[in-house]
Structure 1
Amino acid sequence: MKFAVIVFPGSNCDVDLYEAIHSVLKEEVDYVDYRAKSLDDYDAILIPGGFSYGDYLRSGAIARFAPVMQVVKEKAEEGVPVFGTCNGFQILTEAGLLPGALHHNENLQFICKPQRLKVENASTIFTSRYTEGEEIILPIAHAEGNYYCDDETLEKLKANHQIVFTYPESDNPNGSKANIAGIVNEKGNVLGMMPHPERAVEAILGFVDGIKLFRSLKEHIQDGSEL
């Protein structure tokens, strides 16, 4: 089992993801440069948070054109699991791998804090270790985490059970539509979310709810089951 952590100019959460896999999950993982043209050696692809290309145009808008993203698209179409957190979520929407877009937070401020979440779908390859309706805490750290989609897309997300994580209605930190914090694609092998599960994998970090996501993914790969 081998994981790839894609590294773009400006990524700053790549080490967090790497250590979550290497030190906690105890699995093989590589940093993979944004110019890479093959991901054939990997069972799962992880896209970290940070500020790819400095967010100079729009978060994720330049990274979507990196050579590796064409390969990520091809692997996603083949059913390879792809996970993106924070800037990784932004990149996945910009690349068209997930619907919708991430706008500036409603209060126009950068938000960094522990955040309560609800697990809406515990039947994905990323969430099988959770229970539906479970409340968890994961850190957030973003300025453009306000998820938006049109009403037609929202109804489709709901109908297909693609909404995986939500914020409490009374504690939506960024104004995301329908309190959305994370979604999967229709096939269920691509997950994007604003919170950082890789920062919540050991008690020493203050939170442990994130490790279930990576263990869920590990078990899916071990089982070799199709989506």
Structure 2
Amino acid sequence: MVEVLYEDNHVIVVNKRPGELVQPDQSGGPALEETVKDYIKVKYAKPGAVFLGVVHRIDRPVGGAVLLARTSKALVRLNEQLKQRKFRKTYWAIIENRPSGNTAAGELKHYIVRNGKTNKSAAYETFTAVPERLRGEAKEAILRYKLLASGDRYHLLEIELLTGRHHQIRCQLGKIGCPIKGDLKYGAARSNKDGGISLWARRLSFEHPVTHKTITVEAPTPADDTLWAFFERATNSNAE
């Protein structure tokens, strides 16, 4: 089942489920790319192979908006936008601890080093804090966050990514003692029942590759998840 958030002849944006791969890998599990190809093939009765280009990926345990290109021209143009950091990506994260200092908003800046063997990243507060042998691999990571709502045990952050690094949000929030619910790899107390983590690619804005209009798509969080539903209601109430 594909949850389409936006679709035309050139692009398609879908709402990925936690635990779903964006592209096939050696695990052999079902991948969003193949599911969307099947959807297009059936809906438009396309003979032969269906072209579909993955513009960007989100981690397997993360859900939310994923943009794919339906033509090679669209893929080239969207890849260029991504390279120039023209996309605007906004995430929602349910965290275990409120950021220190009782601040409702802030910016995090770290230097991140990825460990390919463990598929995990480490965050350092300054470049000089990075071990000298790893400095050649360190990349600056910056995000902005805003506290949207709080419950008895958890808090909801809205996050704008200013850079796109491996596990950036997960790593940076874990570094400041605010792990994402369910994210055992970066310090969460326990796993989520579905094996995912409570991080959602909530909103995506990009320039349409053909019309050049700004397209903004919002991905609903899972309606059958009581905690996500609680925070959806809380944010709607705050907006009224």
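The numbers here are math on the coordinates, done by the rules we state, and not lab data. All figures in this text were calculated on a predicted structure; none of them were measured in a lab. Cβ atoms are built from the backbone, for glycine too; each structure is taken alone.
Have a look at 1, 2 and say which one yields 58, 32, 30 for Cα extents along the principal axes in Å, for residues 29-124 alone, as calculated. List each step's numbers first, then the result.
Values: 1: 41, 36, 25; 2: 58, 32, 30.
Going label by label, the one that fits is 2.
Comparing structures 1, 2 by Kirkwood radius over Cα pairs in Å, which one has the largest value?
Largest calculated value belongs to 2.
Once mean count of other Cβ atoms within 10 Å over residues 133-140 is calculated for every structure in 1, 2, which label goes with the largest value?
1
If FRET efficiency 1/(1 + (r/R0)^6) of positions 45 and 93 (r between Cβ atoms, R0 = 41 Å, to 0.05) computes to 1.00, which of 1, 2 did it come from?
Source structure: 1.
Can you tell which of 1, 2 yields 3.5 when distance in nm of label points 7 Å out along Cα→Cβ at positions 77 and 157 is derived from it? List each step's numbers first, then the result.
Details: 1: 2.5; 2: 3.5.
The value was obtained from structure 2.
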